[in-house]
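Listed after this line are the structures, all set down as structure tokens.
Values quoted throughout were computed directly from the atomic coordinates according to the rules given, and no laboratory measurement underlies them. All of these numbers come straight from a predicted model, not from anything done at the bench. Cβ atoms are built from the backbone, for glycine too; each structure is taken alone.
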Structure I
Amino acid sequence: MIIEQIREDRARALEANDPTGQVCYLATVDADGSPSVRTLVLREVSERSVRLFINASSPKWRALSANSACQILLWYPSIQIQYRLSGAAAMASRADIENNWHRRPLRAKLLDYFYAARAAQSEPYHSSKDFDQAFESMAAALDPESLTPPIEAIAVDIALHQIERLDLTQNETPHRRARFRWIDEAWAEDFLVP
């Protein structure tokens, strides 16, 4: 099963201390038709979707709200495996967000508060020094134990409809490439010429 293979490959990459083991690369298209790619922490891989935590003030959420089609790239250089996961994004339920937000690192939780109180994500700021001071001041005023997810803290589930796996073998044989499509409630596999 392809989902189990993704989980196994990710576990192998993490075991090998792969610097990309926890992250993914999200590709979207903005309202002007311009592509955009960014690195995010991959929170969960389930049978039909992947989950990401983002902030509603971010440009990526505006892009996904306008056009839910997106692609996730997983690249594990330690084992030479790449995945391209294609699907459509939708906001997870508020209950899911509230049940899982506490698992985020404190820095990420504090940033959600900063976005809500001081400046939206990706907005220009005076300087990095001013940002650091404002962030530290805000963090010092908050009790980490009492933090709850602000309304702008959201989770996005990418409902997958296609997965491509590329195994970049390091010997004389050609790479191995396969495509998996969700058809009739199951993943159907096609071999692709690498």
Structure II
Amino acid sequence: MYITTKVQRAGQVALIAGLFCLSQTVFAGQYGFGVSATAAEIAAIDIDVMPDGRGAPPGEGTYEQGKADYMGQCAGCHGVDPSKPTKGTGAAALLGGRGSLTSGKPKKTVESYWPYASTFFDYVYRAMPFNSPGSLSPNQVYSITAYILGEAGITDKGATMNASALAAVRMPNRDGFIADPRPDVFNYD
């Protein structure tokens, strides 16, 4: 077993700090390759949707269309009944478990866990379906969101879901999270 003394440890820390400072001097500046991303390139991947609806794409969807889209795109993994995922897929249940997060067996479903409807929309838009993430159109994602929220009794099944409707949804666990007070930081040259 190797044991270091306080003096040895201080020497090791000083050596590492010195190497770090040297590397900052030697490797500072441009590397001479690559180009800065254009505004259009950044916009193409800037698809996050904020709780107030900012960033949501244009489009809309209904519960009825969402039911059809869900059956075609989601039911294979999440089950025909969104509270019972298809066995063997590893997919999560989407419904049920409301109020279970403080229990000994929490269920992380749309109606028990997600703080904002926009968070759910954003996740589906980016990551679903599992075999082809990001392939759903905004209208399909609005429709699927309307269907799941309607099935959960969070929204009316006759409502049309769009960016402003998404922002107006009051999720059951909205107050179950602590807001992050840090400001957004933008890295500009």
Origin of the derived value 62 (percent of Cα pairs over 15 Å apart, for residues 48-151 alone; candidates I, II): II
With FRET efficiency 1/(1 + (r/R0)^6) of positions 16 and 104 (r between Cβ atoms, R0 = 35 Å, to 0.05) derived as 0.20, matching label from I, II: II
Source structure (of I, II) for helix-only ellipticity at 222 nm (-39500 (n - 2.57) for each DSSP H run of 4 or more, over all residues; to 500), computed value -11500: II
Origin of the value 4.1, where distance in nm of label points 7 Å out along Cα→Cβ at positions 88 and 144 was derived from one of I, II: I
At a computed 1.8 (distance in nm of label points 7 Å out along Cα→Cβ at positions 8 and 80), which of I, II: I
semi-axes √(5λ) of the Cα gyration tensor in Å derived as 43, 24, 17 - corresponding label from I, II: II
FRET efficiency 1/(1 + (r/R0)^6) of positions 72 and 136 (r between Cβ atoms, R0 = 25 Å, to 0.05) from the coordinates reads 0.15; which among I, II: I
